[in-house]
Structure 1
Amino acid sequence: MTGIWVFGAGILAACGLLVYTMAAVRPGRDTTGRPPVAAAGIPGDTPRCAATAKLIPSCGAWWGVAPDVFGGLPPAKALAAAEERMGRKADIVHVYHRGGDAFPTRAERRLARTRLLLVNWKPSVHHTWAEIAAGAVDHRIDRLADSIKRHLPHRFFLTVHHEPENDVRPRPGSGMTADDYAAMYRHVVLRLRSEGVRNAVTVMTYMGAPNWATKPWFERLYPGDDVVDWIGVDPYADRRVDDFATLIDKIRPDHAKWPGFYRWTQARFPAKPIMIAEWGAFPRQDDPHFKTTFFNTVRRQIRGYPQIKALVYFDSPRAPRGDTRFDTTPDTARAFTELARAPYFSSTPVPGD
């Protein structure tokens, strides 16, 4: 954390991707006790929603969480506590690694049997993007590839150095230009693939803030369609946000050319699914009911944004700009649970491979 193209079956046919059916559901998949939901959103005896090889749900969207970030609990305990608090199991679990961290960890391997991992990896905190693109940490990438092949057989999401905008140093030769980022991202993904990693579904995750998105170098961050499967964004409900619509399409009067992230993605990447890879709401002293009201707008408005195929909440008692826990008051907890249990987020089974 730093800072409407109708989708559905059309994108599945356009991409020509393998579709996982109910036969591919992992054993023990939790359905939260609700009746299955058919592709049209109508309860039925047999679920017809599915996920493609790129993990795109054919209807609805994945529900995910980054549990107890900065809270100190071990990942498995943090997830169990978050799921109990929100009243359902997560489809996606967001985990963070940097540099030479050994992963997937033993706990992550266990989680990956019944949930989708979203692995957020910064390949180095010491080397520049240009150095990484030139091979400075290839030994690390190769070690990760070996670990994935041995310990992570299921498909998972991978984002490489998320939110790069505020790390850009546009001076030529800095090693941290937008072009350097794109080259770094490409190098990491292509090297993993060359080492036999075939189950990583890649996410390019932006901050998506207007002040960064209007920089002249912003478009050059993108590494290319061949190495990016999903477009991600990490928006937070600050003072400019009133509801879900203004969260995902933040605008600012001093950056009038920026249309908002969702609108930009519709125009720039109409065939790519969008992941809200981190999102959260901060408390407001002058509006103690803000979180409750905000979560209710997400439930009401999400269907109007069909290109969004995953929401992954950033649940933290100590986020850099405030407390993003989803149950800071009883009313807020009820609103969030109602959102989490909405049929829109319960339609598609988590696929196995």
Structure 2
Amino acid sequence: MKKFFIVGSMSLCYFIASAQDESLTISGSVDAYYKYDFSGYRNDDGLGNIPTSFANEQNSVSLGMVNVILGKTVGKASFVGDVSFGPRGQYQSIVPSGDGNSFHIQNLYMSYAFSEKFSMTAGYMGTFVGYEIISPTGNFNYSTSYLFSAGPFQNAGIKAQYAFSDKVGLMVGLFNDWNAYQDFDGVSDFGAQLSLSPVDGWDAYINFLTGSTGTIIDLTTAYQVTDAFKVGLNAADFSDFGDSDGGYSGGALYVQYGFSDAFALGARGEYYKEKETGWAFTPGDESVLGLTLSANVKAGPLTVIPEFRLDNGSTEMFYKSMDLDLTKSASQFSLALVYAF
């Protein structure tokens, strides 16, 4: 009888563990914000001076997105389905299809782990390039860098990942053009990522993506110096295949310090320069320096992010006021609410 009880208990534990492994996970976030551009400038679309992604409506209480992420693992197979509703997760980060449809999909991919070291993933995936991501829960600052806004947001394709050790890994893949969930010109891009973890708390990623849009080489690294103090770095160079003189380069330094579990301060300093014929945000061959100061105030799953940002250009590229006179600098204040679940 005792032997039967032990065997039965072990079987029950195995059943519970298996059921937990096969359960559907649900996570995500909601966010909203207020932003004020100190110049008072507001264009016809309601946007202020600083042209990076998100947090750009002037003098308005504005929505970010509702983000819902579904995931499940059964044995060696898994999937992630990530949908979003709202400006941040739709037209601000997903290129609409030619027929006007919006499918709200941030991520939709499946993976299979052939072994503990080797796996393959296929589908529509958040890009492996860069330091910041679309979801506000993954960033310390609420507004985003120029490097984030200029680079790819998603890569649809198939990739293979191999972990040589706990410290070294490699990903290689074939992808559609940037941000295209379907590419009528066919798979056009090759990408690779070398991941390194030299010591505990320090991770580095060397990213490479080349194809019909151009070639980008990107370094992303972060070091958790202490439990409270973290330093991060992102550096990138992009050459536009459509224009031999087009593209951009730059770097961003991130410093964050947690005074307690409920309060942290962080700064992002960024240098961003567009090549001779430009790319997206500055006149050709001009640059901008950006400084962003943010606080993260946490109350359980809710994070309040007050933020001040000052950008200074190498030439007059911002507006002083609604009179449209130009100036070299722009500044803004924003207050964001981000709830993670």
Rank structures 1, 2 by Rg/Rh (Cα atoms, Kirkwood Rh) and report only the one at the top, that is, the highest. 2
Structure (1, 2) behind the derived value 41, 25, 15 of Cα extents along the principal axes in Å, for residues 128-223 alone: 1
For mean count of other Cβ atoms within 10 Å over residues 184-191, which structure out of 1, 2 has the highest calculated value? 1
Which structure, out of 1, 2, was distance in nm of label points 7 Å out along Cα→Cβ at positions 208 and 280 derived from, given a value of 2.3? 2
For structures 1, 2, calculate FRET efficiency 1/(1 + (r/R0)^6) of positions 48 and 160 (r between Cβ atoms, R0 = 41 Å, to 0.05) and state which one comes out highest. 1
When Rg/Rh (Cα atoms, Kirkwood Rh), for residues 216-319 alone is computed for each of 1, 2, the largest belongs to: 2
Using distance in nm of label points 7 Å out along Cα→Cβ at positions 56 and 80 for the comparison, can you identify which of 1, 2 gives the largest number? 1
Computing helix-only ellipticity at 222 nm (-39500 (n - 2.57) for each DSSP H run of 4 or more, over all residues; to 500) for each of 1, 2, the value -2500 comes from structure 2
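A short reminder: the numbers here are calculations on the coordinates, not readings from a lab. Not measured: the values here are computed from a predicted model. Cβ atoms are built from the backbone, for glycine too; each structure is taken alone.
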